[in-house]
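What follows are several structures.
Derivation of every value follows stated rules applied to the coordinates shown; laboratory data play no part. Computed from a predicted structure; not experimentally measured. Cβ atoms are built from the backbone, for glycine too; each structure is taken alone.
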Structure P
Amino acid sequence: MFIEERQQEIAEIIRMNGKITVSEITEKYAISDESARRDLRMLEQKGICKRTHGGAITMRQIGYSKPAGCTCRDFTEVKVNYSEIAKKAVSMIKENDVVFIMAASVGYLMVQNIPDDLHIRVVTNSIILAEELRTKENISTILLGGEMNNKGSLYDSFAVEMIKKLRFDKCFITSACISADFGLSIQKSQAISFWNAVLDSSKTAIGLYPTEKIGFDSIVSICPVERLNYLITDWNVAEDEQIEAIEEKGVEVIVVEEPK
């Protein structure tokens with residue numbers, strides 16, 4: 001098989017499955033790790049994929065969004081990297097902290113991992129997260145008001161005005177994408193004021209971004225990446241220029257380890 005044919009097949013696997021690992025390539029084509037990585041480098045240069053630590057993932061479209069009606073509770077059981085990011089985020093919360101946790105899958109996993117002996121106050125814009133928090137006696141919960149969308153979340157002007165009247169020790173946020181040049185980005189402009197109000201009200205801003213969100217841009221920029229103090233990501237992230245560029249802007253990048 002010619003190299004070009006192999007790379008076409010690899011590109012098709014990435015398109016179909018959303019990802020591929022170096023080990024899958026070496027096993028399927030009986031080539032070395034270095035040859036597999038060279039194939040992925042060449043495909044990345046063509047804009048077909050983005051390399052990760054152990055393979056590659058599909059390029060995320062600028063307009064990518066979750067399926068309609070998908071809530072922060074959905075699909076969390078299969079997202080091992082999200083779970084580990086959430087656990088690391090929870091470990092950064094101290095006794096008596098006031099924290100903001102966003103309406104997102106990783107935020108839902110954070111709530112599930114808060115220990116019963118940690119006494120904190122949580123502010124959230126998600127009725128789903130609030131329902132989970134309601135059962136925890138060690139947590140005092142503030143649910144933001146406003147017009148709720150079909151995913152059980154609130155981002156409107158009422159929620160923004162409420163955020164401006166609050167202060168947080170830490171906020172834990174995510175968005176569709178993050179990159180060094182375009183910053184934190186989302187699909188819809190309506191939520192920009194909300195996220196900036198959260199950042200303005202927080203002493204420490206912690207971004208929770210799995211590998212598949214790093215180095216990509218969505219439609220609208222929320223703010224520059226340097227508004228974050230920390231960025232927590234997973235073990236699949238490649239040590240590339242994107243991570244280096246984010247760190248150069250003063251953001252401390254924390255990479256969680258893959259569970260054994």
Structure Q
Amino acid sequence: MGLLDSKKALIFGVANDHSIAWGIAQALHAHGATVGFSSVESLIERRVRPLAQSLGSTFVEPCDVQDDAQIERVFARWRDAEGEGSLDILVHALAFAKREDLAGAFVDTSRDGFALALDVSAYSLVAVTRAAVPVFAPGASVLTLTYYGAEKVVANYNVMGVAKAALEASVRYLAADLGPRGIRVNAISSGPVRTLAAAGIAGFKSMYGQFREVAPLRSNITIEDVGGAAVFLSSSLAGAISGEVLYVDGGFNVLGVPVGEG
């Protein structure tokens with residue numbers, strides 16, 4: 001028996017087979033969950049639907065999370081397909097910032113760029129969670145993805161660090177709001193992973209290469225590592241955990257002054 005047998009999950013944000021969200025989808029499915037998908041329309045037919053089909057998923061819906069009407073439409077489709085009280089796991093794997101705001105100095109962030117990053121990367125968690133409330137099953141779990149740049153300054157992470165800080169605060173407030181309904185809200189803070197989103201951060205390749213030299217476990221993080229943590233947080237094993245950030249970073253976050261070997 002799997003930890004998530006008979007559970008139903010909806011994942012926002014799969015971009016391709018290197019996405020952390022895809023690692024989570026595979027892990028949830030491997031432990032017995034039925035998985036549905038939502039992503040930006042331009043990726044649906046070319047990338048997302050073939051991945052969904054590989055897991056036997058038939059629920060694949062486009063969504064621009066800056067549009068509340070589109071978010072509501074996704075959950076209306078879910079309700080029609082699965083019924084009320086049917087969503088056990090909601091995964092929010094969404095983040096975006098203008099490329100020019102992920103290079104140079106944070107002080108040069110544009111007003112529009114700041115608003116865009118906060119909207120897509122942080123407010124969208126509030127928006128999709130609110131829309132999901134009518135279809136949540138008892139004991140439902142909400143997961144989102146954050147990064148250590150929310151706490152400490154990471155070169156070239158810039159406005160995304162501020163957006164992730166807002167995201168982590170949103171996790172705590174949502175956990176407090178929804179806890180009385182039995183709904184848990186948590187975040188996973190992963191070490192650097194080679195994804196499409198990471199490619200937009202200047203200097204990422206160098207940071208990725210150095211990470212395994214200083215992280216206590218001396219290894220890079222994989223989408224499978226994050227998937228395993230997601231299974232735990234989505235299962236009854238984590239039934240008393242809410243409002244938390246779980247680090248999946250090989251211990252990097254405990255270091256004060258990272259120093260490699262040699």
Structure R
Amino acid sequence: MIEHNQRVAVVTGATSGIGLAVAKELGAQGHRVYIGARNAENVSTTVKQLREQGVTVDGSPVDVRSGAEVQRFVRAAVDAFATIDVLVNNAGRSGGGVTADITDELWDDVIDTNLNSVFRMTREVLNTGGMRDKKWGRIINVASTAGKQGVVLGAPYSASKHGVVGFTKALGNELAPTGITVNAVCPGYVETPMAQRVRQGYADAYDTTEEAILEKFQAKIPLGRYSTPEEVAGLVAYLASDTAASITSQALNVCGGLGNF
């Protein structure tokens with residue numbers, strides 16, 4: 001078994017929000033981290049910042065909607081660190097509106113970004129990343145509480161995240177005999193740049209202010225506040241640990257009590 005401080009974690013969508021918090025937390029725990037996101041400049045800047053914080057890190061741009069780019073990205077991670085032990089599928093996007101008005105382009109892009117990418121990244125890490133040949137591995141998919149319940153004006157997003165949860169449960173059972181665990185982390189409302197865009201979208205749809213939407217959302221959360229990216233990253237890091245070896249095929253909420261399912 002590879003020692004904890006030698007393990008390699010790949011994190012997608014890692015230049016902001018939850019992905020950045022995950023990269024920092026895994027790095028702080030001694031993982032070597034390889035990050036990806038669509039914007040090359042953001043990746044370069046984030047790598048520099050993480051290195052300044054003492055993280056052993058590298059990265060490259062990747063559009064997770066592209067099979068060819070996913071292959072190139074995973075190969076680059078292996079070239080940098082020789083192997084992949086932990087995969088965090090975090091890249092994603094919001095998307096919705098009145099369902100009868102949703103275009104094929106929007107629907108397809110949300111599904112491709114949030115769901116198809118999880119399959120492509122996972123397959124590539126199992127093969128090119130060498131995970132399937134080992135007796136240890138962690139695959140952690142960032143889903144959503146919207147992957148367990150329907151979200152009004154969020155049909156594409158909710159459908160994509162339900163798919164991630166289903167994929168997680170199926171693959172977790174499939175890989176259980178191999179020592180590779182597969183779990184989903186399901187954030188509720190988390191204060192990230194994407195959350196701000198979502199609030200603005202609802203404000204536009206309901207002809208109100210973003211502040212009014214924020215108050216409405218917070219009122220639904222038993223804790224009365226959004227979760228932080230660091231709180232989500234804490235669960236991801238736990239699932240990546242040896243201690244979590246008996247947890248697989250689960251979809252675990254980080255949502256301040258918003259969902260008790």
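Brief remarks follow.
- If Cα extents along the principal axes in Å, for residues 154-249 alone is computed and equals 40, 28, 20, the structure in P, Q, R: P
- Origin of the derived value 14.4 (mean count of other Cβ atoms within 10 Å over residues 90-97; candidates P, Q, R): P
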